[in-house]
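Engineer: As structure tokens, here come the structures.
Read the figures in this text as sums done on the coordinates, not as results from a lab. None of these values were measured; they are calculated from a predicted model. Cβ atoms are built from the backbone, for glycine too; each structure is taken alone.
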Structure P
Amino acid sequence: MTAAALDTSLLDHSVAELRDGAASWAATSIAERIALLERMLPRILDGTADMAAAGADAKGYAPDSPWAAEDWIGAPWALAQNVGAYLHVLRRIAAGQEPVAAGAVRENEGRTTVDVFPATGWDALLLNGFKAQVWIRAGISAQDVRDRAAGEYRGQPGIPAVALVLGAGNVAAITALDILHKLYVEGQVVIAKMNPVNAYLRPHFERVFEDFSARGWVRFVDGGAAEGAYLTAHEGVDAIHVTGSDRTHDAIVWGTDDRAAQRRRDDTPLIGKPFSSELGGVSPCIVAPGPWSAADFRFQAEHIVSSKMNNSGHNCIASQVLVLPRAWDGTERLLAEIRTILWELPPRTDYYPGADQRLAAVLEAHPDAEHHGDCRIVVPDITDHDDMMITDEVFASALGVVRLPGDTPEEFLRHAVDFANDTLPGTLGASLIVHPRTERNHRAAVEAAVAALRYGTLGVNCWSALGFLLGYTPWGAYPGHTRQDIGSGIGFVHNAFMLEDVEKTVLRAPFAPFPRGLFTGSPSLSPRPPYFVTNRTARTTVERVVHFTAAPGFAKLPAVFASALRG
């Protein structure tokens, strides 16, 4: 019995329409591009509840479930936040200003950095104490960074082209944000193939991108591997962006037949088009020893559990390996708090296809692994660096613990950095938790660790996933991967300032929430973050933040803060 022939008529027609529209998008003025984004925000706002409810339903819980906050964060808020980021930068350019303020770009000992967050006064209010800095590749001057930013709008527009976006199936906003990047940063029109896992989002995205679709600049199609393969090879498609796994990339570029390995060795790809990608890996959360209080242990345990359990661990930067100091007397206390929180969380299932098999593989390799609630697994002391929790992305709710030597923060951090850089596969995101007093007393060691960690996004006292959401923070793997050794991918997206030569983003957040942060050396007005899975008012807070982000105003702030402070 042979497989039915693939009907490509809709795919061909969609590509043809985009080719007809590519030149008109390239010629669209910055004023009209701004207006398109301004008209997009009310559409996002009008459909927020429906979009979030669709995500909750797909994952198997009610829209008012405690888990539903993640569907507001990962869909409408991420989309509204990124649209707002592009608007901020494009309005600066339209007003005759540089994309990024000159004072935000600085050089220090041959390294150029760019302060990208907070970008507005609203940012400083909503995420008080949170900061982000983009590190530029060595050898690029501050003036070069300023001159090269936003070339699409400053005399270096791209050539009209059709880009294929192969959407991911896990986080709702990924496909939409990749479309925005292709349109606004690279100047390309887009055919987006929805992943079968979240194809239910297509009508929501079609409504949000209605103006772009009407003018032949965006098309959505459904389908599986066959449709994706056809489009990647389509002569009308000029460039490709994929979010997924390294296996997905390699199947597209090298094929899956018995000659695939030879093509890879010879660097003779089946697809030679420009190809960018975001492909995940095994993400570490490194905890430096320090003088923690009981409240610190509880708060940071909530933080770590959130970085694992958000979206049931179906995130490319979910914390998979918790790196702890073997000699620290706080290690077992922190693990005890993590176990308690895992038991306290409401039930949910790992919805992503294949999760059951991946968790079964973890349990087969670790029959003594701890079970905490439904499908939450902790492997508490991994010593073999060939362990599957070290070598393979689990993409489910399993957390491995690695204890490393070091009697001082300096010694431990050296071991932790080497382990993260040289043992764990992937370079997308990492998190580092360090008490302000530890950082103050061992500043050189902490600064050396921040500089040495080879990850596209490093979160210091915050989960690196925040970099995916903000829009101003370029999102992608640490540079250096090639198509023959793709790792976590090539290129950056979500880059509203449109910076070139990006190496990584360093995010910083308060170690402790308000008001306790006032006494730990990390003063801010930020309460427990709404992305914490333990936040009692998270869904209400994020819903109010979405409405604020889409249409900011002082009158909305009291309701946001009132809900946030109760979380």
Structure Q
Amino acid sequence: MITLDNVSKRHGAQILYVNASMSVFRGEKIGLVGPNGAGKSTIFRMIVGADTPDEGAVSVERRVTVGYFDQDVGEMAGRSVLAETMAGAGEVSALAAELRELEQAMADPARADELDALVERYGDIQPRFDALGGYELEPRAQEILAGLGFAPEVVERDAGALSGGWKMRVALARILLMKPDALLLDEPTNHLDLESILWLEKFLREYAGAMVITSHDRELLNRLVTKIVEIDGGKLTTYTGDYDFYEQQRDLAAAQYEAQYARQQAALAKERAFIERFAARASHAAQVQSRVKKLEKIEQFEPPRQRKLIEFNFETPPRSGNDVVKLEGVVKRYGSKTVYDGLDFIVRRLERWCVLGINGAGKSTLLKLVAGVIEPDAGAVVPGASLKLGYFAQHSMELLDPQSTVLEQLQRAFPRASQGSLRNLLGAFGFSGDDVEKRCRVLSGGEKARVVLAEMLYDPPNFLVLDEPTNHLDLDTKQMLIRALTDFAGTMLFVSHDRHFLAGLSNRVLELTPEGALPYDGGYVEYVARAQREAPGMR
């Protein structure tokens, strides 16, 4: 269906690919992976014709329809969420609009002389509209919007009034409603909650067309894709299997290459030592020349590319009291909406609570109450003894000094720390080399989150309250964060839509329901086994 044949592409001085090739066949589900900036989005843009290769060819079979979701959703205003979704559904929405115009024209007495032509045109396009499922278009749109978390009353509102994250969901709904032959999805889960991610996963599993997806959600990739295409070092390498299998094969191939390189370097060193030792001896001239020619003919391996993640040994936090925080009879309302009405909850030392609940259940509100960002309307939030609290939320990123570099931001927070230790810390969070000289104002959302988390964990608190800490983090940084927090000798209360993060770190679950807060002994894995669902809103 889709082929990239010996494609080369550069952006300025950066070389993205050199003679790179990949293919997408009918029904395949492919995960496209690689470091940030490697050129994943550029591949999508070349497939849809928004960009062109410097060399090589990108081809899409005739009559193959392609739906492309990216992070640039454009303007939305003047139409309801439902109308906006249906208007962007490709050929079927264009046919629906034309059928409506034809119906109005046929009913217009002033156009009676055109009636035969109008009826003929209507007869031409109506079968195609029917074949594309046009008469089920609105019910399907309603179903997709519900799956992506839209309440029925929101579906009728102006799409232009939505936040950026909800506009992303509308854009995703449009692409899914298209039912194209091939889906190109660039980070579709960035703005979704856990329930919506699970719904999308099921939808894509049942989708019959081809799919190429980039995602920082490890579980999603493992459950969806049967092939991984990796972009690294200007090459596209294809692995058959899910993400976990790809990671094993990649590490195995890297280890084998390092061993081959080491053996070749040892052999070359031996030859060079012989040449240097006997170069001045006439009796060995023939042997020396023979070995010089032999060296010239050897195709030498390139030095292995280093993919190793930098590890950072975080300090041990001071010990807190056994009772970290108590909520006693807490009441919290927003206008006429009561979020909590007499909530009792206690967090004890070394517990790691993940908080689950559907949109609007009060997950972020609970974390804000615990962190002291907001006050309860009644009841009390009682912190324990010797508490040193660290709170991460999306607004935390707004507190970075836009004029400071990444390194200066940490130096200001820790003036006594050595530059080497701060650079090592930033390296663990994905800032290597000149990246530490970037000014905070130019950082992406994910980069800002990494700076805030690095600053928080350099001098760690004994109680971490984390609201969606993995938003926009890439797979490698998430894995590093999980490893770091696994060894964290403190207490945690957190919200996340990343199942790998939930499973790796939680040892308690608090599910927020309309009937109240339900605590579960055991972590997220045990919760799934006992509740028989992966999120509160799922059945």
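Engineer: Output the label of whichever structure in P, Q has the greatest value of relative contact order in percent (Cα under 8 Å, 6 or more apart).
Structural biologist: P
Engineer: When you work out Rg/Rh (Cα atoms, Kirkwood Rh) for each of the structures P, Q, which one comes out largest?
Structural biologist: The maximum falls on structure Q.
Engineer: The value 80, 26, 21 for Cα extents along the principal axes in Å, for residues 177-304 alone was derived from one model only; which of P, Q is it?
Structural biologist: Structure of origin is Q.
Engineer: Between structures P, Q, where is distance in nm of label points 7 Å out along Cα→Cβ at positions 153 and 193 highest?
Structural biologist: Largest one: structure P.
Engineer: Match the computed value 2.7 of distance in nm of label points 7 Å out along Cα→Cβ at positions 49 and 209 to one of the structures P, Q, and report its label.
Structural biologist: It traces back to P.
Engineer: Separate question: On mean count of other Cβ atoms within 10 Å over residues 137-144, which of the structures labelled P, Q is highest?
Structural biologist: By mean count of other Cβ atoms within 10 Å over residues 137-144, the leading structure of P, Q is Q.
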